[in-house]
Structure 1
Amino acid sequence: MSEAAKPRPEFRNLNLLTDIRTYQMPLAGWVSILHRISGALIFVLLPLIIWLFDKSVSSEASFSQFSAAFSDGLWIFPGWIIKLVVLVLIWGYLHHFCAGLRYLYMDATHMTSKEFGRSSSITVLTVSLLLTVICGAKLFGL
C-alpha cells in the first residue's frame, strides 16, 4: 500500500461514546431513519387520526367541534398546539409516502447505486418538506 492512499476507517460496531461524533451518515441513511420515525409516529398517533377523521365526517355538529379544536383548542391544549401536532402528522405522512415510493422504485428497478441513493434522498427530502410547508401554510391560514 502506498503512502498516498490512506486506508479508510471501518465502522463495524459504532461505539456511542467514541465513534458517533466522527461518523458521518449518508443522506440515504437519514431518509431511512426518518422513514422509520415517521411510520412509528403515524402508528402511535393513529387514535388521534381516527378521532379527527370521525369528527370531520360524522355530522355538521361534529365538524364544528372539529373546527373548534383548531381555533379554540382541545382540553388543556390551545389551538396552535393542535395545529402543530397535525402539522407533524402531515410531515410524517408525506415523508413516509415519498420515501415509500422511493423504496418501491428502487426495489422494482434495482437502482441501488450510491449516486442514485443520494439523488433520490435529496428528492424525497425536498418534495416532502415542500409539500409540508404548503400544507402548513394552509393549516395556519397564510
Structure 2
Amino acid sequence: MELRTPPPEAIVIRPDTWTEPFWAAAAEHRLVCARCADCGRYRMPPGPFCPACRSQALEWPELGGRGTIFSYTVVHHPVTAALRDAVPYAVAAVTLPDAPGARLVGNLVGIDSETLGIGLEVQVEWADIREGVSVPRFRPVR
C-alpha cells in the first residue's frame, strides 16, 4: 500500500524557547540536535534541564541526517478534517547515530507499507510547508 504525506496546512509548528534553535536550523535545511554543553548528553525534544546533570546549557551541533527506524506507526484514521485525504501516512521515531540517545519523530516518504520496518535506514529530507518553515521527513536510503 502506498503511503501518503500530510498536507502543509495540517502541520502546525509552535516553537518555544527550547525548540526555536531546532526550527531555525530546519528553515535552513540543517538538522541539529540539542546537546548538553556540560555533560554532552543529546536530547530530543529539548527541554529546560538536562536529564543527566540538570544543566540548562545547550549547544546545537549539526547532524548528518541519516538514521534508522526505531519504531513507527501507520495512521489509517484521520485525527482532524485536514488529514481526511492524507491517510494512510507513516510516522517514525528515528534513531540518529551521530546523536546517541536521541530520536527524532517525523513522517516517512517514498515508501510503501510493505517495505516499512524497524531497522530500515533512512535519510532526512526537508519539506518547505510555508514561507520560512520547513519540517524534517525521512526517506529510505537506497
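Where a number appears in this text, it was derived from the coordinates with a stated rule and is not lab data. Not measured: the values here are computed from a predicted model. Cβ atoms are built from the backbone, for glycine too; each structure is taken alone.
Thinking of 1, 2, which structure, once FRET efficiency 1/(1 + (r/R0)^6) of positions 55 and 79 (r between Cβ atoms, R0 = 30 Å, to 0.05) is computed, gives back 1.00?
Corresponding structure: 1.
With respect to Rg/Rh (Cα atoms, Kirkwood Rh), the largest value across structures 1, 2 is given by 1.
To which of 1, 2 does the computed value -24000 (helix-only ellipticity at 222 nm (-39500 (n - 2.57) for each DSSP H run of 4 or more, over all residues; to 500)) belong?
1
1, 2: which one has distance in nm of label points 7 Å out along Cα→Cβ at positions 15 and 47, as calculated, at 2.2? Structure 2 accounts for this read-out.
Each of structures 1, 2 was scored by distance in nm of label points 7 Å out along Cα→Cβ at positions 23 and 127; the highest score is held by 1.
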